[in-house]
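Read through the structures below before going on.
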Structure P
Amino acid sequence: MYLLSDYDYQLPEDRIAQQPCDNRSDARLMRIQKDAFAISHHQFSDLPDILQTGDLLVVNNTRVIPARLLGKKSTGGRVEVLLIDYAVGIKHLEKTGSFQCQCLVRASKMPKTGSVIYFTDRITGQVQAVESGICEICFSGGKKFIDYIKTAGHLPLPPYIKRSRDTADLSAMDRESYQTVYAQTDGAVAAPTAGLHFTRPLMAQLAQKGIDTAHITLHVGYGTFVPVRVEDIREHQIHSEHFSLPPEAAQKINKAKDQKRRVVAVGTTSVRTLEFLSDDQGRVTPGTGMCDLYIYPGYRYRCVDAMITNFHLPKSTLLMLVAAFYDREQMLHAYETAVAHDYRFFSYGDAMFIE
């Protein structure tokens, strides 16, 4: 149960979705009923018939920023910069007038402290420090740098989604399709992908059935792509991510728990935030901060009663999280079933509902 190899499975490469469905809610949905060990196959658009009146959906309204920037060294060499802590950069901007945050840098050689990266004639970035392969970079332009990100930045798609790195038309498509319809707060470097299947008409159908929605924020960080490199999964160091739980959302969640209605988390980011903030009775306290909860089998869920999630990478912490909610062997069986039934996997792939 604690070996990394316990969370491996075989996935044909052609099952990795490269683009979303033309209509988001046309994605397939595997329903897992834990008590009966039952699996059934549906469309995501069937969700209003699957959920119960009174269920509370908890969604993550983070918005993916175009955090991948292309620049040059003073020598003319190409440099690729990925902002990995946008929220910190915004706070630094508000306090000092300059945007400064940690970044991943891809170049022929790692830049040294003091070196300058050129993006335009007016936008540059100076390396303040380099530690463990991560650069602290201070960018020029003040608030204009935010405008530059929005116009010139590229969405940092996961490495398993194959794109020509400079193809403008695909980048434009992903700018829309790699955001949830309820995205509001800038800050993520990856989408909370379980939410990509929702459409506004589907949300309206759910509301008509008496299914309410609570919005929370967890800015998905680059750590979501960092592989587990230890054989004993308990030794893995989970990444931290910025979260915000507003009072009105906390009130809805606590009322649902008090009334014995189900809290249905949309995506592993919502799961981690809710469980991080819940007490032994599953009640939550509003606030902001950093979430570093690592969930793997043996963890006892307190707040989340059901979850909607995509199919995750082998040996990933996200697969461990869903295995903790169900059962490791049964979850791997569900994944084998998904492969056999031609489900599409990962960010643009199909979904699973576990109840």
Structure Q
Amino acid sequence: MTGLRRNPNRTDVLQDGFSFAVKGQGESRSLPVYPQNPVNIAPVRIGPVLFEQLPDGSLAAVGCRDREIDDLNLEFEAGGQPVSQIGPRAFENCQHLQRVIIPPTVQQIGEMAFAGCSRLHSLTLPGSVQKVGTLAFARCTALTRVRIEPGVAMLGPSCFQKCQKLVRVDIPVSVESFGGGVFFGCSRQLKLYGAAGAPAEQYAKMNGIAYDSEDWKQDHHLILVENEDGTLTVTGMRNPGERRLEIPDELCGRSIVAVAPNAFFANITLEQAILGRRIRLIGKSAFTGCRSLTLLSFEYGPERVEESAFSGCDHLRQVIFPSGTGSIGRLAFFGCTQLNFVRMPAVTRVEAMVFDGCAPDLRVYGGVNQ
């Protein structure tokens, strides 16, 4: 998700590829399209986070130099290198920390890793996390909502102990192991949300915690419709004035697989759009005219981006499509006048005029003409 913050201006080894015929403002030019470049790996940043390299080449976040950090993006701080672990007590008592982005490479979160982060207000655990350690988020007294993505298997003992304002936790079917006292000392208004019959429902009943399997119908942030196969499509936001859109993998056990045509058409306040890894379709003109949109992030590539999906997003500067991206429809980024960097898989099919009217210095890596 956070690959959009990597620096596209580093030195790349470019190879000659085919060309698009691109019409920029009143003229036609040939835009070189480069294949993916897996050559360079950015070094670990010398920043507020301390990392150690593990035997498999991945990194473990083990500490924090800046105890007053308020916004933490681990993948960005690691310079794009994979972070597989967050060590015990790594960010304990970082009392200014309000937001943390845990990348989808992290497999373990150590005991007391974020304990005492008293201003942390929301949290998403990616599906790569297999184990959340004892007291990992204990005493996060401002934490109100936790979203656990499918794939997480175990919540360690007391991992959310005394999170006194915690009122909502979305738990997928994959979570089968609950340590003792996971939610001890949390708000009396705490409710768990998940699929009917999931292990979390039985856990909730045994521990006197409210449980809801139908809440997707009235989610506080997203407007959703049910598809014939039981999956969900996003049709809009309940508050169009919100600046950040985050679409999870699922709600109440139902996968969110599509963004409907015109879902966010001409939403001029939306600045960030983070799309879950189960999104397969982005409908026609879904984000057309989102003029304030500066961050677009995919956890997994959509199978299809339809016509004009992001046209007129004239503050969007760079887009990185991850593996799985199937095809991009005509005029998808038409008129994105500041877009100057795009990366996609080499096999992604790109239709005509996708990048017409983009920045004159636009560089596109990957893709194949359709």
Structure (P, Q) behind the derived value -500 of helix-only ellipticity at 222 nm (-39500 (n - 2.57) for each DSSP H run of 4 or more, over all residues; to 500): Q
To which of P, Q does the computed value 25 (relative contact order in percent (Cα under 8 Å, 6 or more apart)) belong? P
Hey, mean count of other Cβ atoms within 10 Å over residues 76-83 derived from one of P, Q reads 16.8; which structure? P
Suppose you compute semi-axes √(5λ) of the Cα gyration tensor in Å, for residues 228-307 alone for every structure in P, Q: which one lands on 20, 13, 12? Q
Could you figure out which one of P, Q the value 174 for volume of the Cα convex hull per residue in Å³, for residues 116-291 alone was computed from? P
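Values in this text are rule-based calculations from the coordinates and carry no lab data. It should be emphasised that the depicted structure is a prediction, and the values quoted were computed from it without experimental measurement. Cβ atoms are built from the backbone, for glycine too; each structure is taken alone.
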